[in-house]
Structure 1
Amino acid sequence: MTMDGPDEIIHQSTRLRIAATLNALPSGDLLEFGKLKSILGATDGNMATHLAALEKAGYIAVEKDFVGKKPRTRVSLTRSGRKAFERHVAYLKDLLEGGG
């Protein structure tokens, strides 16, 4: 399952790390924004920008709710996001193995 080139949305290093982190979760599982930010060592603004790009592409779902009076943002990788991540990883493997 290779592709002609990298997925330009996932290829960016922070977005690739976001997708990889979310892909490691069982399908449909949500990860809190703060936990994801901590795992990646990113800033609020940086995370928000990259999550917006992934959400616009349909690769992640963002859920906002409240725990008591405190807002909570959680994200998950969508089915199309998992497929895009798998295709991108296949592209990278092919590239590393000299096929690209």
Structure 2
Amino acid sequence: MNTDMNDDNIYQYVNGELVALSVEEKFAYLADVGEWESGTNARLMEEVRKKRNNLLQQSDWAVMRALETETDYTALHEYRQQLRDLPEQEGFPSNVIWPTTDLL
């Protein structure tokens, strides 16, 4: 869609030609844009949670290995807890401070 024209119309290319949207198409387009923009925070939260869940999953093997070998895994436990606590950080989800570990 092209909204950079000098009028209030919204344009799209149809068969290689720039055509203004009808009133109905324009309202539908603006509604879609509004839904997309209003969901920005929800999408960002989902991305952060996916990354966090991936990091937790990547550390599962280390926990199992520590349990099997009766190794102290306090530092690993703290790392995993910090990952779980990410949503409680001030600035979440736009400003996340990711915990790190050298145990993986």
Structure 3
Amino acid sequence: MKNLGNIMQQAKKIQERLANIQEEMADRTIEGSAGGGMVTVVANGRQEVLAIKIEPEVVNPEDVEMLQDLIQAAVNDALRKSQEMVQQEMAKITGGLKIPGMF
């Protein structure tokens, strides 16, 4: 019974640390890009897009599809990097153990 109490206490500590990391991730940012940096996207650790920067020379009214593709690629790059950042931080606490429902 004592071991169960210790396990529950450890689980609570881990849960608190995970909650702290989730809060920290809102403040941490990562940048993704496409087209050699012609389109850049800044996202946070909650996978929210915070900013999009488009270099003027990539804006071509005759080829809107290319710009759309670059924006999509940059957003996906930023979100992928953001997810990797979160997974790395979570692994520090969980020892690489994947906990269902956590990021």
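Check the numbers for distance in nm of label points 7 Å out along Cα→Cβ at positions 41 and 65 across 1, 2, 3 and tell me which is largest. Top value of distance in nm of label points 7 Å out along Cα→Cβ at positions 41 and 65 goes to structure 2.
Suppose mean count of other Cβ atoms within 10 Å over residues 57-64 works out to 9.9; of 1, 2, 3, which structure was it derived from? Derived from 3, not from the others.
Can you spot which of 1, 2, 3 the value 1.35 was calculated from, given it is Cα Rg over 2.2 N^0.38 Å, for residues 49-88 alone? Going label by label, the one that fits is 1.
Identify the structure, out of 1, 2, 3, from whose coordinates semi-axes √(5λ) of the Cα gyration tensor in Å was calculated to give 27, 13, 11. Structure 1 accounts for this read-out. Largest in relative contact order in percent (Cα under 8 Å, 6 or more apart) among the labelled structures 1, 2, 3 is structure 1.
Only the coordinates and a few stated rules stand behind these numbers; no lab work does. Values in this document were obtained by computation on a predicted structure and should not be read as measured data. Cβ atoms are built from the backbone, for glycine too; each structure is taken alone.
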